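S.K.: Quick heads-up: structures coming right below.
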Structure I
Amino acid sequence: MENLLELRDVSKAYRVGGLLSRIFVNAIEDIQLELKAGEILSLVGESGCGKTTTGKVAVGLIKPTRGKVLYKGKDIWSMKKHEFKDYRKDVQMIHQDPYSSLNPVLTVYQILSSPLFRHSIVQNKEQAISKIEELLELVDLTPPEQYISKYPHQLSGGERQRVVIARTLTLNPKLIVADEPVSMIDVSLRASILNILLDLKEKFGVSYIYITHDLLTAKYFSKDYRLAIMYLGGIVEMGRTDKTINDPIHPYTKALLSALPEPDPKVTRSKKTMQLRSLDVPSLLRVPEGCRFHPRCPFFKEGVCDKERPRLVEVEKDRFVACFLYES
């Protein structure tokens with residue numbers, strides 16, 4: 001099956017220290033990702049590892065410094081104007097913070113009707129109201145007439161995020177990049193938001209790139225699909241979600257899983273956490289030579305891990321890892 005979206009050797013560097021500075025920092029480097037229609041890929045990593053930058057590059061909000069972003073086999077930055085417009089309709093993003101991603105001076109009607117009129121999906125206010133009510137029902141904001149005239153400050157956090165999801169659906173997207181869509185939502189509401197997104201996948205065949213720092217929500221959301229682990233701007237492990245979580249192979253993935261809290265106190269007391277060489281995360285301004293995880297890795301090999309950067313290689317079918325322990 002043809003890839004819906006593909007990132008080939010994508011890197012994005014930012015200038016640090018002002019317009020005249022010659023110092024650049026790679027937020028992401030040599031990212032390789034493939035996503036097929038109807039698939040879910042969870043992108044997991046700690047804050048500052050480049051997850052959001054990867055998502056913004058995928059939706060065309062940021063142009064990569066190096067590499068290609070392919071949508072249905074075409075480089076999006078070489079597309080003609082009408083092709084790029086269709087791509088921007090097909091690929092949408094749910095931003096992390098529903099408090100800042102909605103314009104506070106616009107009503108729910110104004111927020112949702114703007115893309116409908118902009119892309120000529122509706123022709124008049126009556127059609128717009130009908131379509132908006134349909135969208136609000138899809139995201140469980142019912143009855144819709146109670147929400148359509150409200151402003152964002154009159155909604156709870158969960159309701160705002162539902163409006164954000166409804167806005168994403170206005171253009172019938174083929175792919176949604178969900179950037180930590182439940183991180184600012186009460187724990188009691190997180191499952192309901194994720195279930196709405198999964199229901200939309202079943203109804204409309206939407207593909208997802210799900211960005212999160214939470215391995216547990218990633219396990220729930222992409223349990224039948226794939227998971228990629230990021231560290232300091234690169235992907236260190238990728239494979240089926242169940243295999244990656246139940247049998248991790250990269251030392252960083254093992255460290256993440258060993259640090260997860262357990263609900264059973266007996267398990268907590270008997271659980272062994274991985275002892276890292278250092279607890280400090282290196283700065284992107286001073287990225288370590290060689291493997292970026294080597295200053296913290298308990299399996300560090302001097303003269304190998306600190307000299308050359310490991311490639312992301314396939315160690316078994318549909319399972320990839322960037323670690324010298326598996327190079328052979």
Structure II
Amino acid sequence: MTVKNMAIIVSGSLVYDHIMNFPDSFKNHIMPEQIHILNVCFMVDKVEKSWGGTAGNIAYTIKMLGGDPLLVSAVGKDGGDYLKHFKKNEIGTEYIKMDEKQLTASAFITTDADDNQITAFFNGPLGLAQEVELAAVKKDVKLALISPTHKDTMIKHMLDCKERGFKTVFDPGQQITAFSDVELKKMISAAYFVVGNDYEIKLLQERTGWDASEILKNTKVLITTLGERGSVVSTSEGEIVEAGSCAPNSFDDPTGAGDSYRAGFFVGYEMGRDWKTCAQMGGVAASYAIETFGTQEFNFSKEEFCARYEKAFGEKISLSI
């Protein structure tokens with residue numbers, strides 16, 4: 001039996017990414033004392049338009065690892081090319097809504113020489129994904145990732161999945177500020193997993209007034225990613241598991257690395273791997289995203305993935321059960 005037998009719901013955004021590289025540091029062009037009249041122009045030396053969005057990025061990597069992502073999202077009138085991209089990669093599009101009036105959601109991401117990022121984001125038709133009835137999903141599903149998208153969509157899909165008895169992942173990301181404090185507490189309490197980078201987890205703690213131990217009284221597993229320092233998995237049973245990162249062969253663009261980490265981690269989880277192996281699988285998946293401009297431009301075979309995992313962590317792994 002392989003991981004392909006596992007269907008994983010991935011609810012989140014589908015976005016056209018416009019990724020730009022600024023070869024200097026933002027801090028050299030922003031005067032803190034004049035921030036109230038900010039007027040800056042960053043001359044970029046590279047622009048790439050690519051497939052993006054949390055759901056698309058996660059689903060793409062899950063598929064590459066041999067999984068079966070059930071992608072739940074929405075695109076606009078210019079989204080036909082994105083749907084063709086998914087079909088080319090054998091990712092189902094039956095749970096993706098299309099809006100014939102609006103353009104697809106778009107992100108304009110500028111990364112400076114210090115790997116700081118400034119992003120402008122257009123939501124477009126993402127709210128339409130609320131119309132997808134997850135009760136209609138007929139495949140055998142046990143896990144659902146609720147990743148950043150339109151807030152009301154995240155709430156609805158979280159509640160739908162909980163009602164169906166799926167283990168859910170609350171991944172609020174950049175949408176933390178869109179939720180009220182009470183809504184964040186309800187989402188954490190409805191989830192089995194909560195995941196975010198160290199900044200996001202700190203912000204989540206500030207917004208809810210819950211420290212890590214209090215969060216783990218309301219959910220089962222807290223996953224904190226730490227970039228090149230790896231990640232930490234904490235459980236309600238008192239386990240704290242630290243895992244290292246996997247060094248990429250080149251450092252071209254960090255955009256989408258977190259999404260790839262989630263794909264690797266939760267494919268590992270569905271395979272029944274222990275927490276450290278899941279986190280290390282996430283680290284290997286993230287390394288591929290960092291090596292390319294664009295969040296769905298990399299490719300690897302399962303054999304290549306396993307070889308890189310062994311090289312990074314000194315352990316053999318197989319993408320089968």
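Taken together, the values in this text are just the output of simple stated rules run on the coordinates, not laboratory data. If you're wondering where the values come from, they're calculated on a predicted model, not measured in any experiment. Cβ atoms are built from the backbone, for glycine too; each structure is taken alone.
S.K.: Hey, Rg/Rh (Cα atoms, Kirkwood Rh) derived from one of I, II reads 0.99; which structure?
M.R.: Going through each structure in turn, the value belongs to I.
S.K.: So, one more: Among I, II, considering only distance in nm of label points 7 Å out along Cα→Cβ at positions 162 and 258, which has the greatest calculated value?
M.R.: Looking at the calculated values, the largest one is I.
S.K.: Sticking with this one: Between I, II, which one scores greatest on mean count of other Cβ atoms within 10 Å over residues 58-65?
M.R.: Ranking I, II on mean count of other Cβ atoms within 10 Å over residues 58-65, first place is II.
S.K.: Okay, next question. Work out which structure the value 27.1 belongs to, where mean count of other Cβ atoms within 10 Å over residues 50-57 was derived from one of I, II.
M.R.: Here the read-out was taken from II.
S.K.: Then there's this: Quick check on the output: 41 is percent of Cα pairs over 19 Å apart, for residues 10-81 alone, derived from one of I, II. Which one produced it?
M.R.: Corresponding structure: I.
S.K.: If you don't mind, another one. Quick one: mean count of other Cβ atoms within 10 Å over residues 74-81 came out at 19.8 when computed from one of I, II, so which one is it?
M.R.: II
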